[in-house]
Structure P
Amino acid sequence: MTLPDPSPVLRFAPSPNGYLHIGHAYSALVNQRLARQLGGRLLLRIEDIDTGRCRPEFEAAILEDLAWLGITWEQPVRRQSERFSAYSRALERLREEGLAYPCFCTRGDLARDVADRPDWPRDPDGVPLYTGACKHMSASERGRRLASGQSAAVRLDMGEALARVDGPLGWREYGEGAIARDVSAEPSLWGDTIIGRRDVPASYHIAVVVDDADQGVTDVARGMDLFNATSLHRLLQEMLDLPAPVYRHHELLRDEAGAKLSKSARAKSIRAFREEGIGAEALRRQLGFA
């Protein structure tokens with residue numbers, strides 16, 4: 001009988017919708033350092049479920065930039081675009097168990113619903129919580145709309161999911177240190193959030209918990225911008241009977257105005273540093289990884 005590998009497993013999971021910036025470099029280096037300190041393995045996962053924005057040339061650039069930084073990872077590289085069937089199975093299970101429902105509302109619909117309600121609650125990403133327009137739709141009406149070809153997202157029934165949690169829900173958080181603390185999850189902050197998009201058969205939230213479990217990830221090291229999402233991920237793990245890794249949310253690199261670095265804000269890319277003649281060792285030293 002083959003015993004499971006007891007080594008810690010970490011992963012770096014960028015999206016190929018632009019060039020990596022130094023915030024990504026920092027996160028990749030954090031993962032590599034932790035894998036070495038823990039005597040574990042480092043995986044590379046390409047999170048390309050958004051097939052409209054993700055491009056092969058950006059994936060090639062990711063591999064090149066990481067190798068230039070001195071990051072090494074186990075083969076093969078996983079691509080989420082090759083895993084849609086696994087995410088669809090997870091969503092179907094949640095639907096069959098009464099934990100998810102189709103939603104035909106658009107962002108415009110939701111914006112109109114809350115336009116005159118300035119105090120309407122928002123999720124940690126600043127998006128208005130779902131008003132529930134499709135939640136109580138009759139089964140016949142849902143069937144009619146789906147049969148007519150109307151596209152629908154999939155929303156988690158937060159109230160039903162929370163009602164099925166047996167005992168406290170939380171996770172073990174290490175941050176960037178060696179001292180752990182227990183964090184209580186607050187998934188209700190997300191309301192009936194989307195877990196299956198209408199344009200692709202998944203969302204980040206469902207894909208990440210399914211892949212972390214399938215790849216045996218034991219330690220998730222990622223930025224503090226995803227700290228609140230961990231509450232939702234822990235709930236999905238409970239509903240799908242998936243193991244919970246420990247989490248290590250690290251601080252974010254920020255620009256001069258204090259905003260987090262992002263591709264959308266055109267943060268300076270690793271590629272730009274390379275083109276200026278800055279070496280990999282100099283950049284690692286600048287990021288605190290001499």
Structure Q
Amino acid sequence: MSSNFISRLAPTPSGYLHFGNAFNFLLTYLLVNFHDGVLHLRIDDLDGPRVERTSVEDIFIQLEWLGIDYHFGPSGPDDLYSRFSQQLRKDRYFNAIEVLQKAGHLFACECSRSKIRKSSTSTIYPGICRNKNLNFLKDNQTWRVIVPEKTFVCYRTLTNNKNYIDLTTGIGDFVIRRRDGLPAYQIASLMDDIELGVNLIVRGSDLITSTGAQLFLAKCLNDSFFPAAHFVHHMLMKNESGKKLSKSSGDHSLKFLRNKFNRPTIVYQQSAEILDLPFEDIQTLQDLIEVFRTEMIQKNHLMGLDD
């Protein structure tokens with residue numbers, strides 16, 4: 001395994017962080033720490049005016065509570081807005097979109113979400129506008145990436161195994177420029193990761209199709225760096241009814257847990273338990289680090305992360 005991992009925490013300030021975010025942060029931190037790597041904080045605030053400052057502040061509050069240090073990134077909300085915001089990098093995203101458009105990888109789409117739902121029995125875009133040759137300069141439409149039939153992309157796991165994603169049936173012709181004119185998540189995330197030199201990405205299993213989309217975009221942009229990255233897709237954290245945790249998950253929010261328990265011991269212990277680590281004696285982040293390191297060294301224990 002590489003000992004030169006560069007990774008990132010990439011929260012979206014769309015509400016208060018929850019236990020699922022904490023688990024992702026801790027796992028990323030543990031892997032980077034174990035490999036003596038570098039950790040960035042990248043806040044995905046591309047939505048600009050719709051991003052609430054309270055949500056941004058919550059990110060820094062909870063990271064401090066969890067004790068997670070990062071090497072590079074904003075020190076607080078004001079530093080984010082002045083030096084690190086995605087709003088400051090939009091030209092880079094638009095330039096990449098322009099390259100893709102000129103190379104013939106994109107098409108304009110006038111379909112609304114309701115029209116797509118009525119036209120397809122699945123969540124995959126049915127290709128309604130792919131061959132219409134709509135004018136890219138028209139307002140109030142999305143731009144989509146052409147994903148040919150039987151498109152498979154390969155990603156590397158933590159131990160250099162190769163897994164494949166069927167992009168055609170997994171995501172289809174995905175949006176790269178939103179109806180409001182903003183770059184979509186896939187291109188912004190990709191360009192940020194390339195710029196930061198990220199070669200280890202830890203994300204939930206619900207984002208496997210995003211991994212595929214971003215690898216496909218990298219190929220279309222003739223980028224050789226991003227496809228060499230390692231990916232970990234961990235299990236999703238769910239509530240009592242079996243639904244994925246969301247930013248509105250009241251009693252699962254880190255703000256709620258912080259007010260209830262004061263110390264983050266319960267978060268460390270539950271994260272360790274999910275990772276199949278001995279958790280009963282864990283009280284501090286350092287305890288979690290030592291247990292994780294011991295298991296990795298003694299057992300080469302990947303805890304189901306090589307997916």
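Tabulated results
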item	result
Which of P, Q leads on relative contact order in percent (Cα under 8 Å, 6 or more apart), largest value	P
Among P, Q, structure where distance in nm of label points 7 Å out along Cα→Cβ at positions 144 and 256 as derived comes to 6.0	P
Comparison of P, Q - label where FRET efficiency 1/(1 + (r/R0)^6) of positions 24 and 224 (r between Cβ atoms, R0 = 25 Å, to 0.05) is highest	P
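No lab work stands behind these numbers, since they all come straight from the coordinates. As the structure is a prediction and not an experimental result, all values here were calculated from the model. Cβ atoms are built from the backbone, for glycine too; each structure is taken alone.
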